[in-house]
Structure 1
């Protein structure tokens, strides 16, 4: 494995490990991750980033959907919105020279 490939692999591994932190101890993330990782055979974060860069071009319309209601509490999850904004900003920085970000709420 060349140095660039190794660095990319390690960044992907580190991002995957970070996204799989489970402070509440539910264990669901690890179960879902294990199956996904087995199917893909590589770090999921890096695979997703590469696919986005391959497919999303300047002026493309990208929908980033998030949110669900936690039953039986009837409270919405909140971290998805922040993560969606960070992903949108990252896409803008990575793919668009004329940087602008438009956010619309769809009900």
Structure 2
């Protein structure tokens, strides 16, 4: 698998990072555009930190993230690429998206 990730990285295909968190008996998929890792977005008194600890684990392509989004009930997305995937899938609409310093962010909770 390591060879696959290296090959994708070298071609510039990796666009997003994702990480799976376990919270009680639920899992949360967190994903963000790779260029946002480590940045702090500011809006008024809000400092939104896009930390490696929360978002960066597995580098994935947009196509892979689209598949992962189908597997999780709780999803946290930051960035144009990641949020656009959810928009294209019809999971959210533009009115569900907030912008922090011009960067789109959405949280999706599916009630199962």
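Table for the structure above
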quantity	calculated
Among 1, 2, structure where relative contact order in percent (Cα under 8 Å, 6 or more apart) as derived comes to 26	2
Which of 1, 2 yields -8000 [helix-only ellipticity at 222 nm (-39500 (n - 2.57) for each DSSP H run of 4 or more, over all residues; to 500), calculated]	2
Structure with the greatest value (metric FRET efficiency 1/(1 + (r/R0)^6) of positions 21 and 53 (r between Cβ atoms, R0 = 30 Å, to 0.05), set 1, 2)	2
Structure from which 2.6 was derived, distance in nm of label points 7 Å out along Cα→Cβ at positions 29 and 69, options 1, 2	1
Answer label among 1, 2 for the case where P(r) over Cα pairs in 5 Å bins from 0, in percent, calculated from the coordinates, equals 2, 12, 23, 23, 21, 12, 5, 1, 0	2
Highest-scoring label, criterion being distance in nm of label points 7 Å out along Cα→Cβ at positions 61 and 93, among 1, 2	2
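Coordinate-derived values only; no laboratory data. Every value quoted in this text rests on a predicted model; they were computed, and no experiment measured them. Cβ atoms are built from the backbone, for glycine too; each structure is taken alone.
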